[in-house]
Structure P
Amino acid sequence: MTPVLESERLILRGWRADDFPAYAIFRADPERTRYIGGPRKEWDAWTRFTSMVGEWALNGYGLFALERKEDQATIGFAGLWHPPYIEEPELAWSIYAGFEGQGYATEAASRVQLWVARDLKLPPLMSFVHPENLPSQAVVERLGAMPLPPTTLRGEPRLCFRHAVPA
């Protein structure tokens, strides 16, 4: 079962079927998805959507839907992504069009870090960021992450960062 976390402006919760339309719009948007494999058709978006739900069952953690408290809008996702081809869970986030630039990614990622440290007791998390993804680089900087040697992920270059354990 997915826990429900809260931050100042957000509720981090499990996915619901009614979250899919906003997710499908996000996945179809070439601008929003250029650093995560590009746009996807609705059927492929559904497969990726259900895999986020399934990761909770397989790993006991995963990506949360981000719900804005003020209007209950689903504005993106954040949490842990851990497919079998990476050694440790990644702290990951994406914010839907119209909601970026308002600090939601940093707020959500900070809340996830606290949950991971207090409840899961995992070691410090890492994040992959595409070298051209300046907004996500700004998020890792605001989170105080330290750079690691660059790497590749799914055949593409990635910057890698190690997050500190929150106090």
Structure Q
Amino acid sequence: MDIQILAISGSLRAVSSNTAVLRAVAMLAPISVNITMYSGLGDLPHFNPDIDVDPAPLAVASFREQLKESDGVLISSPEYAHGVPGSMKNALDWLVGSGELVGKPVLLINTSPCATIALASLTEILTVMSARIIEKANITLPIAGSGLDEVGITSHPEISHSLKLAIEEFVRDIALL
């Protein structure tokens, strides 16, 4: 049985360490794990309950459908001004009422050991939304500012080993469902 995972980078930057680490995880994941990168973060409209009606805006409906089809979610998000970037928070706001993250296994990857406040905030937001954060699989790595892309990350012995262990732990937890 293949496991479907949706990977969400909280960064809109073209050259983002958060996106690079998610691509690296996709390269390192076991063959039975299909990781799809979510590419619509910047396309989501600003959350507004007045437009969160049926049918939902196309970008929102697509995001929700991708989450429904996934067995788990990987999130790697930067920290801006001690918080979760607005685009990431906006995406999560679109899911509060619709519930796609309720009970959904989530693995958080932090690319900067200094970015603890946003990670704590993201954890709190996801907990309130009833996502099932797999804490034993969560990982913080010294990637931000290193200049490593996904190939560099997968080639780095310690970092790639840590990522493999994290994704294996995450997949084991999903398989128990």
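Annotations
- Which entry (P, Q) yields the derived value 0.75 for FRET efficiency 1/(1 + (r/R0)^6) of positions 98 and 114 (r between Cβ atoms, R0 = 41 Å, to 0.05): Q
- Computed 1.4 for distance in nm of label points 7 Å out along Cα→Cβ at positions 18 and 42 - originating structure among P, Q: Q
- Of structures P, Q, the largest value of distance in nm of label points 7 Å out along Cα→Cβ at positions 34 and 50 belongs to Q.
- Entry that produces -9500 once helix-only ellipticity at 222 nm (-39500 (n - 2.57) for each DSSP H run of 4 or more, over all residues; to 500) is calculated, selected from P, Q: P
- Label whose coordinates, when distance in nm of label points 7 Å out along Cα→Cβ at positions 74 and 106 is calculated, return 1.7 (choices P, Q): Q
- Source structure (of P, Q) for relative contact order in percent (Cα under 8 Å, 6 or more apart), computed value 27: Q
- Among P, Q, structure where Rg and Dmax of the Cα atoms in Å, for residues 26-89 alone as derived comes to 12.9, 38: P
Taken together, the values in this text are just the output of simple stated rules run on the coordinates, not laboratory data. Source: prediction; values computed, not measured. Cβ atoms are built from the backbone, for glycine too; each structure is taken alone.
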